[in-house]
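Every number in this text was worked out from the coordinates using simple rules, so none of it is lab data. Please read these numbers as outputs of a predicted model, since none were measured by experiment. Cβ atoms are built from the backbone, for glycine too; each structure is taken alone.
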Structure 1
């Protein structure tokens, strides 16, 4: 899902979220606090529909969308299974002992209990990297694993 944002001088800020099916949601946040929400068909200038929300209404809708007021049963079930897990990231410094070595060579999962699920390298994302992937300075390693193991992973990367 891509999100772009841009300034609207004298008005506020515009956010566009690509949602698939050739559609996008455009949110304009005005300096006054008002929000305009548009559902757009790609390459059309006229919205399929639009809604104007006050600051308070927008915050309430945001809370609903974020799940702060109602949690679907499937989310509760998943959280009960992975509740003790964390998804986080660490940036590899130039003094890290893991620079220039592969994920497999480092045996990161065996050593820390954490699994690298992505590497963000500049503007490139390497999703589900295989064990032959070499770690470079500046890589952001996105990991998943037991919450209690994350501190050990940080020490492993920074050490």
Structure 2
């Protein structure tokens, strides 16, 4: 097979990854994947990762906190989905805990209430049980905890 990939020196790849990390917060696995995609060897990857960490382009705690805030504030994700996605990115339990602490509990419950009411208004189902199920499925898919979802449904649909 004839591949026409541009090859990078360690210095070029480092500059490229500095810009990649400066654009938005990245986790280690995203950066490693990017380096593999551009054809860097494991030794070069280790060198570049160390450089990015040393120069604060790559910071897993900062990434985790930013990720949790962003997904909660802009995507309306619940903690279950945020935790699942952070685990998928191989983030440590310690950093996941710090990330979840970024979400204010009052804001969290207000967001659930707002999201549930908004979605309930959109559900045109007449059957009460089906309405409840549709609302629950929607909130579960968004990563909200079962106990909170069932409690909210009991409150909203009598």
Structure 3
């Protein structure tokens, strides 16, 4: 039996070249191309989704939304994260906190950060005070540094639903 609070780690990486829009953290970002992926390729929400699922002991995104299933083609990652929250709630748990980092050399993401926090909190059904989104470059190193794509990492914690926070 898993003890709580549970902690989960998520990581996602997608390369540029998709039809767009570039969507990060549920926010459309002004950029000349989107990311390539089966769904909307929102690396930030994918990393957060994996972290939340891992913290709850419920597997990962691929278990629940496999890229081999056409019904997930072009799916909104905000919707997928909402489904993850439903799974976590059915398991008697709630998200207690999320800390995430987006790694991208381009485009400049700072103007979108607060919108990302609000969108993530909305998708998770939690207050924005328990969501942290940080933005980093990789100083020209690796695939993100060369501007080939975007990466995101996230840590999430979940704990039992209590009488004051039941859905």
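Name the one structure among 1, 2, 3 that semi-axes √(5λ) of the Cα gyration tensor in Å of 42, 17, 11 was derived from.
Derived from 2, not from the others.
Can you rank 1, 2, 3 by distance in nm of label points 7 Å out along Cα→Cβ at positions 125 and 141 and just name the one with the largest value?
3
With helix-only ellipticity at 222 nm (-39500 (n - 2.57) for each DSSP H run of 4 or more, over all residues; to 500) coming out at -6500, pick the structure among 1, 2, 3 it was computed from.
Source structure for this number: 1.
With distance in nm of label points 7 Å out along Cα→Cβ at positions 61 and 85 computed per structure, which member of 1, 2, 3 shows the largest figure?
Structure 1 comes out on top.
Taking relative contact order in percent (Cα under 8 Å, 6 or more apart) from the coordinates of each of 1, 2, 3, which one would give 32?
3
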